[in-house]
1. Given that percent of Cα pairs over 24 Å apart, derived from a single structure, equals 29, which label among 1, 2 identifies that structure?
2. Given that distance in nm of label points 7 Å out along Cα→Cβ at positions 37 and 69, derived from a single structure, equals 3.2, which label among 1, 2 identifies that structure?
3. To which of 1, 2 does the computed value -17500 (helix-only ellipticity at 222 nm (-39500 (n - 2.57) for each DSSP H run of 4 or more, over all residues; to 500)) belong?
4. Work out the source of 29 here, i.e. which of 1, 2 gives that when relative contact order in percent (Cα under 8 Å, 6 or more apart) is computed.
5. Comparing mean count of other Cβ atoms within 10 Å over residues 5-12 across 1, 2, which is largest?
Structure 1
Amino acid sequence: MKELTKLEELVLMAVWRLKDDAYGVKIKTKVKEIGGRDYFYNTLYTTFDQLTRKGYATKHFGEPSAVRGGKRKVLFHITKEGIKALEMAFKRHNRIWAGIDEESFRKEFP
């Protein structure tokens, strides 16, 4: 299993949190909310492509919408492999930060 980049992790986490409502605009908003940084759509769609190539996410088209002029949303879903990759990232973060709390960190690096 390939390790996730930070951006892949953010995007995959956004898709997981959004469940069946994971499409471009919502994902971009959620990534900014949880990651604290705004990304261009082309950067996010490149990341979506990487995640689908790795088998961590799938994409399909939703139903046409009159609000969108008949256009369909591209919806993203996390796969079982994607969940395993997030679990691996979660465990890695926990090992890296094991035994460190915010107060200790602030004392060391004011």
Structure 2
Amino acid sequence: MDTLHWDHGNLEHLDARNAARRAAGEREITREEIDALYDFADYTTRDVEYLTRDGWEIQTRLIGRTPGERFLTVACDILDDGRFRPVTVWVSSESEQRRYWQWKRNEKGDDDDDE
């Protein structure tokens, strides 16, 4: 089955980010929401190149809505087997949401650029 790859490292990072969100009075982002966004497949992707200690790498960002209509952006590494490994997640910015809506219009064949 095609699923996201979760391991100790990314689960620990999600927990730490959620602790920071709680401390800031923000709503947490759960693993279940991230999995649902992926499983629901209501997202577009954006590849971002970034520099690491080992050189340049490409990260894929999933930008979309959960079944509960929450906009999230999930930054993922791509594993050798092609699966996505979530690295971090945040509530989608306005520009990311615009990218999503543009993708939805194109998916439906609607060329109208009005939002």
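1. 2
2. Source structure for this number: 1.
3. 1
4. Of the options listed, only 1 reproduces it.
5. 1
Every read-out reported here was derived from the displayed coordinates using simple, explicitly stated rules and does not represent laboratory data. For clarity, every value in this text was computed on a predicted model and none was experimentally measured. Cβ atoms are built from the backbone, for glycine too; each structure is taken alone.
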